[in-house]
Structure P
Amino acid sequence: MKIVAAIFLLINLLAFSSEKDYLSSHVKGIDLENYREESFIYLDDQTQSKVFFSGEYHGFEENYKIRFQLIKYFYEEHGIRRYLGELGYSSGYFLNKYLETGEEKYLNIVNYSLEGSYDFSKDDYEFWKALYIYNKELPKGEKIKVYGLDMDLQYWIPVLAVNDLLEKLDIDKVDPEDREAMQSAKTLFKEVSDVILPPEMDSKDIYKNMRRVVKEGKLRHRKKEVVDAFKISRLNFILERTMAEKYYSQEELVDIEAIIHNALNTLEFLDFRASEEISFHMRERFIFENFIRLFKAFPHDEFYGQWGRFHISGREGSSEIRFAQLVEDFAPNFYKNITAIEFVYNDKTHPDYKKKRVREKLKILSKYIPENSGAAIFDLRKLPKESKVLDRSERRYIKYIIIINSPTAAEKLNK
């Protein structure tokens, strides 16, 4: 028995030594206030990946700082200019208008529609302003663009987006058989948009106005008209019977199809009144469908996105349907080209700390964080099999962990 015990102890010591040596040599500190390319050097050889996802716990200011640094890194080192956001496609459309023009009314339409959510924060607002400044200096045709893969839960934004797109359409040049239907759609979207955001109203008041519109039932009787107008617009644009190519670039046509498709999906979701389990499933499937649509449109491009950690989690150990699981089911080989980066928060007061697995990871990893670092990234791709940092299911999808020290709650956005 003594010999067996000695062997067991020796194995444990060797395993600990192996894990210690690996982790101490596969970590880089991150300065949250100043971007340093060398902080992300472990991502340099990820040449086979088509998609990079970082997974956060929502509502903390450090998330936005790391998101900006990762966008900058992936653009400069991988040439990735397509950012996948956890937001509706129409919100992405207006954020792109803001990034292109600098007109804050477009940013306000998105951010001030988020009242009550984790992204209704000064940090999120300042993130987009910083990205605008960075984007402005990039070469024409190479600027970063935002794509929202989530449903349009701020369901009024698609109406504003389609109205904005239709404004440049010259009805007199539309094919005669489509002219009346398109004029009707254009008129309707303008009328409804003026109720959602009256021309004289400050765009920062959009959410307050929508609460008033809903309470007073101002648009209730127009719902069927709006749905029909979405369908008419979608059919005409997709079939290109309106000579849409004369007015819109190929990327704009991708936007039009996605905005309208996503709006109809959202309306279906809101009408369904499903159980929580089915609602989760529907949302993840809509995200997946948007993801696939984007890849069909840009099959040779790479992408980066930052999402809630739930969406990029793998199958094992979970009975819930998740976006990552749907990708794996649909295209297992493609799924291998997705690199997931998990955020973990090193603070006993953080809500994440209540989870046993989080505490176990912090117990192992925190001792290897470089001194005076606000955060640190661990490369776990070749983690020793004996290590307990990742369990069997996590090894399937997590390739990096970023530990964030002493996270601070994001500051609420005020007018």
Structure Q
Amino acid sequence: MPRKIVIIGTLDTKGSEHWFLKEKIEEARLETIVIDTGLMDPPHFKPDIPREEVCQAAGLSRKELLEKKDRAFALEVMAKGVTRVVRRLYEEGQLDGIISLGGGQGTYISTMAMKDLPFGIPKVMVSTQVSGDVSRYIGYKDITLIHSVTDILGLNSFTKKIFSQSAAAICAMVQASWKKPLAAEIEKPLIGITMFGLTTPCVMKIKKRIEEKYKHHDAIVFHARGTGGRAMEEMIREGVIKGVIDITTTEWADELVGGIRGAGPHRLEAAGEVGIPQLIGPGALDMVNFGPRDTVPVKFNGRKFYAHTPVVTLMRTTAAENRKLGEIIAEKLNHARGRTLVIIPLKGFSTIDEKDAPFYDPEADGAFVEGLVDNIRKDIKVIKLDCHINDDRFAEEVAEQFIHMMS
């Protein structure tokens, strides 16, 4: 069956550019399905899926949408409609990759649809918006952003070069990509491990130990900075990950206190829902993340801070916050359907939370332990080790316990 690449585009304002993209893809002997998300002027060429069908997928007619004369509302409707159309194409086996060219609105509409697709499906967005914070466009998904450099308005020797390279990129990605969903193509079952810069020594030891003694699984490490936790949770639900060593649960500190690296209120739920083995630790729960020092909200004046880098400021969690974190994590784990184990290092949760280090605070760490133990389900085992999280003993115990859980 020929591989098909979906092209999303506003064919009234960027029709010629998307026609050029379509031609380049078809020159590589791949088929295209063009979806028109323009609303105003007639499309530059006839799409495979017209704008009227996109509107209907969102529950409105194009006429109703235009009559509202609300640009922001129209943007949301078209984003919802194209997301549903793209999802249908994927479920019908009509989508092997997806690409779009866009400015602000086009990028928003197209990436909303891309984010709804599973990991492993090639996704390319050629955009004027590739600068500054692009998290609103990619979220935690595997979307490839290509900077258009110029605005997307007309074809010339420069834009043709950018668009040709973009077409070549999506074609190469599709030709090299998995034919089946990611979960069906993984050579070895994956073990998810969470890591932060200040728990790296611990995770490196655990990963090495797991790969040495549990050779029929691969370890996959997620950076616990918000997007990492979200990505891991979704991959668990997609069936890609078969067990979790969630040793770095720091994202919950940001979620609770108001830092910039929270992973949302549903963090720590996926493994329990699916029923896969999970081993939980309090890695980096001694800190909340902010940007440069002058960006920290004034309500935190007087708290203990540490400059991790010139653009990352860490704030020490208090005993009250840590006790609440213990309660939250206990509540999440209490709903688990699979094997669940908690291991706590009593001498510190991160590189800067040990004796003589800036965030060393046994009382605050102890409050977390109390909050968790007082509220966790009685059949969930909690192991307390008299060592630091980055000590060899802790990593060895985590690896051995997890191997036992998976066996």
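Read the figures in this text as sums done on the coordinates, not as results from a lab. Predicted, not measured: the structure shown is a model, and the values here were computed from it. Cβ atoms are built from the backbone, for glycine too; each structure is taken alone.
13.0 is what came out when mean count of other Cβ atoms within 10 Å over residues 245-252 was calculated for one structure; which of P, Q is it?
Numbers: P: 13.0; Q: 27.6.
Traced to structure P.
P, Q: which one has helix-only ellipticity at 222 nm (-39500 (n - 2.57) for each DSSP H run of 4 or more, over all residues; to 500), as calculated, at -12500? Could the numbers behind the result be given before it?
Numbers: P: -16000; Q: -12500.
This value belongs to structure Q.
Please compute distance in nm of label points 7 Å out along Cα→Cβ at positions 29 and 389 for structures P, Q and give me the label with the greatest value.
Q
Rank structures P, Q by distance in nm of label points 7 Å out along Cα→Cβ at positions 53 and 349 and report only the one at the top, that is, the highest.
Q
Comparing mean count of other Cβ atoms within 10 Å over residues 109-116 across structures P, Q, which is largest? Can you show the working numbers first?
Working: P: 21.4; Q: 24.1.
Comparing P, Q, the top value of mean count of other Cβ atoms within 10 Å over residues 109-116 belongs to Q.
Determine which structure produced the value 29 for relative contact order in percent (Cα under 8 Å, 6 or more apart), calculated from the coordinates; the candidates are P, Q.
Numbers: P: 29; Q: 11.
The read-out was computed on structure P.
So mean count of other Cβ atoms within 10 Å over residues 85-92, computed for just one structure, reads 16.8; which one of P, Q is that?
Q
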